[in-house]
Structure P
Amino acid sequence: MEALLNSVEARVLGALVEKQITTPDYYPLTLNGLTTACNQKSNRFPVVAFDEKTVVRAQESLRDKELVRMVSGADMRVPKYYHLFVERFELTPPQVAVLCVLMLRGPQTTGEIRGRSGRLYEFADLGEVEQTLKALSECDGGAMVMQLERQPGRKEARYAHLLCGEPETVAEEEGEGPIEPAALELRADNERIATLEEKVIALRDELAVLQRAFEEFKGQF
């Protein structure tokens, strides 16, 4: 498929997709929540440090492309954002999981995709991952993923998404190798901690909104 997104838009869209599934109680996301999701250090490669202006520009572009919408109302202190990615491309849950991991983590092997998508979708085995990748590479509107050439020292080839076009040079996460069961358990623990951290941030946002509302209420007297 032709390039639809730039790298910033892919990170913003991937973060929205992830948070809808992993922290539905705090979705749609505020601008602060979305920026935090883009910049979190766990489950991201590369790690970025976007400011809110960068995220605003990206979500405005995604809205123009009908991939994101903003919702606001009298009962909301700040606007919130949600994605239309699944509806736009008519994706299945396993396809959503694969594309989300590739958008947030960069190119992955089938084993890495399965090991890193547990919070998004539980693949039964590597065969289901391979079937999902095959389906995504044969989409009617154009392939959404591609297999990269196997790198020296690696036993398996990696897959990349094509939402930003075909990758020219693909960096690899430092120190990443085959995922062992113990590493998967540690990663799951880290992901649970990351989820708790995200909930704390969301609660802080809600508290700040309540404090502002209380100050406005006091100002009426």
Structure Q
Amino acid sequence: MPAVLAILAAGSSSRAGVDKVLADLGGHPVLGWSLQAGQVAGCFREIIIVAPPVNLAAVLAVTRGRESVRVIAGGATRTASSWAALDAAGDAEVIAVHDAARPFVPPSLFQRCVEIAERDGSAIAGLPLADTVRRANEAGAAREEIEREGLWAAQTPQVFRRGLLEKARAAAGDRSFSDDAAAVVAAGLSVKMVPGERRNLKITTLEDLGYARELVAKGLVGLPAWQVAR
């Protein structure tokens, strides 16, 4: 089935205080890592990067020299950006959505999620919660413990057959969601969780960016397969 990867790079980066997807990470922009992994995976006919209108030129520069990569303007919300990617994907039967702020996604995770989505309709990378989870009040006082059995921390990629996303969009109206899986579930449809990777962390704050840089500096993670086009 024709598959397209949409990399969402249109976030505000307000918590990081910098444009996290264009920040340097081991000599390459954060966005370049996800783009590299998506191309190395070899299961996408095209990669669509959804970027803020004000950053289109900078994002285009990251894609220079790469084939089958397109940059489009994102919407005001994550959900709007996902729908824009869905429209741009043409007749692709499988759509994979990935956060540009998750630079260490391995190509094998893309491959696995696409394969499962082709068979089952969806595949959402995530990790079963291992830590104890407690609810707290506004003052930070610990309240009841939340049973973690069956709880997962969702990651990306999140991969869907086109029909699921079309149904989710039709049911969503003007509502926004935290991710694509939430939109699909809100439409009364099911999604399949797939074991993700612990290294597939999300860069949200400056502390996260510093930690990611430390992992690269120590050689604990590296760019997949071939050298990034500059």
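What follows draws every value from the coordinates through simple rules; no lab data is involved. Predicted model, so just to flag it, every value in this text is computed and none were measured. Cβ atoms are built from the backbone, for glycine too; each structure is taken alone.
Could you figure out which one of P, Q the value 0.99 for Rg/Rh (Cα atoms, Kirkwood Rh), for residues 149-204 alone was computed from? Write out the running numbers ahead of the final one.
On the way: P: 1.11; Q: 0.99.
Of the options listed, only Q reproduces it.
Computing volume of the Cα convex hull per residue in Å³ gives 138 for which of P, Q? Let's see the in-between values first.
Details: P: 128; Q: 138.
Structure Q accounts for this read-out.
Supply the structure label, taken from P, Q, corresponding to helix-only ellipticity at 222 nm (-39500 (n - 2.57) for each DSSP H run of 4 or more, over all residues; to 500) with the calculated value -9500. Spell out each step's value before the answer.
Numbers: P: -16500; Q: -9500.
It must be structure Q, since only it matches.
Any idea which of P, Q comes out highest on distance in nm of label points 7 Å out along Cα→Cβ at positions 77 and 165? Please list the in-between numbers first.
On the way: P: 4.2; Q: 1.8.
Ranking P, Q on distance in nm of label points 7 Å out along Cα→Cβ at positions 77 and 165, first place is P.
With distance in nm of label points 7 Å out along Cα→Cβ at positions 21 and 213 derived from the coordinates and found to be 2.1, which of P, Q does the value describe?
Working: P: 3.2; Q: 2.1.
Here the read-out was taken from Q.
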